[in-house]
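See the structures that follow.
Derivation of every value follows stated rules applied to the coordinates shown; laboratory data play no part. Just so it is clear, the model here is predicted, and its values are computed rather than measured. Cβ atoms are built from the backbone, for glycine too; each structure is taken alone.
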Structure 1
Amino acid sequence: MKAITVAILVVALLTPLRVFGQENPPPDVSLHIAALQGNVEAVRQHIKAGSDLDEKDAWGSTPLIIAATFGKTDVARALIEAGADLDLKNNDGSTALFSAAFLCRKEIVEALLEGGADRYLRNNDGTTPMDAVAAPFEDVKYIYDLFQEALGPVGLLLNYEHIRTTRPQIAEMLRPRTEELEAVDYTPPVGDDWKVSTPAEQGLDPMLVAELYLDAAGLETLYGLLIIKNDHLIAEDYFNKGAIDQLSARQSITKSYTSALVGLALEQGYLTSVDQKMVDFFPELAGQIKDPRKEQITIRHLLTMRGGYPDDELDPQYLDSLFFTDNWHWLPHIVDFPLLNDPGTAFNYSNLTSHLLAVIVARAVGADLKTYGQEHLFSPMGARVGAWTRDADDYRFGCFEISVTARDMAKFGKVYLNGGRYDGNRILSTDWVEASLERYSEGINRSDEPGSRTGRYFRDIGYGYQWWSATAGAHHFDYAAGHGGNLIILLHDLDMIIVTTADPLYELPAAAGWRYEGGIIDVVGKFIASLPKE
């Protein structure tokens, strides 16, 4: 969360608002300032005079948002009773309920809920009021620090001990009502590819699952959500443009499929070792590579994102070179992209690196990667590949653009959850699966927030062979992830797979799409964190 507009309120409040020509003119003090000061009498005079209760200041804050933020309970109640719009958002997308919840204004939260405020509205980061108080206090203390620093001069006082103890109470107040949960239907359609069961039959609380699907229904770009437990499909639903047979790009989940194809090529003898040198597969570049360190990059370095190439999503010049050119001619970037680190010494998330793996496999096996993958990976587990985009040199991209259905993504997850097997058939070697899910990098942070985290719930981020890992609540898990919120999550301790499919957000790369992608990740992360240990 980006501090819920830490400037939410360094209020354009300093200009008094006067309304002329009214029978009962309001006081000279503006309604915004009256709300900030907790001046109930002035607020009531504005109400009587017919002042605009929903007028926004320069930061988009209404008087009700200001009262909620600064804990002016009587003012908030007066505005609610007078018909102020409870669900207006400020420039950061936060409502009065969001601000009151985050800052633990319990009485104001109660009044807003009684007045009918929408508890499911999301701010610009995809966060709901409940999300704002569900994570541990220490994880978000730095945000409170920012608030105190920015708004202390205009009267904000925060009692951290009160906030620490009240956050769980606020979260409970914001939980969905029982009747809402009982109305949620997540029953999977019966099919030939999965045994269907229910959460209760597999030892899972149906209300927790219902809450997940209720949350999911409010996500604008989510396509599908599946849960498999104990080898049974126990929950499935599709949203927005999603469907059971939908084939759309799963973005960087492609990287995890590419990793599997590397493992197959090794097992079949097309590759001899993960310690083979990258340059051996690109003889046409002999003499062009000027940095001698590139001669030392191995397949293992590429698999673990430790080849030394830059994070090409965080630096605009590399992002533009890869994704915003007309020709998509990537192989020359082996030469012209610099190494930021010596090979093997540091993690940098690199789409170029993943694509090079795909080219290496295609050259090693002497076949189109889609054809090879369909025969040796997808068909043995009863799955199929849809579209898979090629680069300018006619190689399938190893970093993004593979299209598969949600159920087929779950089948791929099942192979890794079961040590390389699918319904008793060996797809990948156990050694390869174990090596792929090992953590070669830990404490990864690709955001501007402190700590190793992705969103509000994924913590302690690690990386294996093109697979991520993290913890949420009491659970460690491995996961494949694609831009937009495409996920395959493996919860080994619960024998569970969670799959989400989502809009690939072509028009919103990287941080611009976080509002949508982060919302999906947080909904799933909150669910995982709520699950008890077995």
Structure 2
Amino acid sequence: MSTSARDSNAVEMRGITKAWPGVVANDHVDLSVRAGEIHALVGENGAGKSTLMNILYGLIHSDSGEIVINGKSARISGPRDAIGLGIGMVHQHFMLIPVFTVGENIMLGREPVAGPGFYDHSRARKEIEELTRKYGLRLDPDARTGDLPVGLQQRAEIVKVLYRGANILVLDEPTGVLTPQETKELFVVLKGLVKEGKTIIFISHKLREVLEISDRITVMRRGKVVGHLITRETDEQAIATMMVGRAVLLRVDKKPATPGPVTFKVENLTATSDRGVPALRGISFELRQGEILGIAGVEGNGQSELVEVLAGTRRATGGRVLLGDQDVTAASAREEREAGVGHIPEDRRGVGLVLHFSVAENLFFGRERSPAFAWHEIVLRLRAILQWANRLIKEFDIRTPSIETQASALSGGNQQKIIVAREMGSRPKVLLAAQPTRGVDVGSIEFIHRRLVAERDEGTAVLLVSAELEEVTSLSDRIAVMYEGRIVSIEPSGTSEERLGLLMTGGGTGAGAA
């Protein structure tokens, strides 16, 4: 691409405004993306990034403003218009049909035909092979999409938008479910696409990756653009400060652990998934007081089922779980809680909260029969409940207009803080923290990380499960790697992300459970 072409703008969004009742998602937003660059769009949850990109792709209509594509004013009434202008969007949650082949997914809606409406397999295969060869995107068009690892599914999504003629690609949190190796492979692909003249808008909350892959950065906060940065002239701290509006501690500040006696012991645990197939295949580990044991693994390798069994919401099919000397293998969720097991579930909206309940109600949810909150398990002690709620709101910095506000009205970060406060406030012996910062912003991540370390330092045994490998490595004192329902290795703190990523995909030589 020539210098003049590269200096021109592929996308200009001028004065974009979009409001819903009570919320201004985009407030006169200006965004300029140069042709042939990787432009990062960053901001906290609710900053307006996704709304802006959904307007560009035609999924949402702005209230006012103008969109200019390659120097020409554009009217985008829907995705069909966006595709016609050469815009393609790879969503955070893939839009693929698992039972279809890769080729069928790529061609869907634009299938080449031979004769009177017959799908032309050979032509489809040839066109896919040409695309994948041109852009270095290796794919088997006959593979069943649902059988592919997430990295290859994402690759199929990229080929799908390229097949539709996209020259401007919007990628929404593209590395959210990728291993470090898959992320590196994706970045090679993205750089190759730019060399071929494509323009990429990269939405991410992983600032280290933003610095690695982008040319320029636009920062949003509360619906407005608060800064434009040249990547090579900035750093993580400057970006985070601009995103949040204050200095943010990006690195977990913790002393070495001083583990105590074994509190939680898991022996040869087995369980099946919701589909009735083996999900846990003989899991064994020990968890000590005053330590954080991290579970690393590509999502779908049994981590969810493990936490559910340990929390009492899924039945084990074999093995034992010991809390101290007490066998809690068959305990219910209530019995686990009463025995001293706290649980931050991975699905906060579906499992962790009752969204139409108030903040106060959610803060003592599951503890209705506790003597602290009820007489004889029947009559609620309202004053005690309100005192409890007010204390936790203050201690955990839950930003809510009132304790009577419905949980659904709060931001994702404050919803997560309700769950964290409820589970930590009960002073558990063991804390099961599943995806504790999923979908929350930089400021809330900093707060939750500090609280997890504080729990450890106060003697709680913490089991951390996270799809964010950086979170696992920075918080954990030991790291157990799960692959296909087994723990393939337990690694010390400080193990490289490269080795962990290799183990997560079935490579390397595990040291065995400990």
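Below, the figures for the structure above:
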quantity	calculated
Structure from which 5.2 was derived, distance in nm of label points 7 Å out along Cα→Cβ at positions 141 and 493, options 1, 2	2
Per FRET efficiency 1/(1 + (r/R0)^6) of positions 333 and 429 (r between Cβ atoms, R0 = 25 Å, to 0.05), the highest-valued of structures 1, 2	2
Distance in nm of label points 7 Å out along Cα→Cβ at positions 29 and 301 - structure with the largest value, from 1, 2	1
Ranking 1, 2 by Rg/Rh (Cα atoms, Kirkwood Rh), for residues 85-284 alone, the structure that comes out highest	1
Among 1, 2, which structure scores highest (criterion: FRET efficiency 1/(1 + (r/R0)^6) of positions 213 and 293 (r between Cβ atoms, R0 = 41 Å, to 0.05))	2
Identity of the structure behind 169 (criterion: volume of the Cα convex hull per residue in Å³, calculated), options 1, 2	2
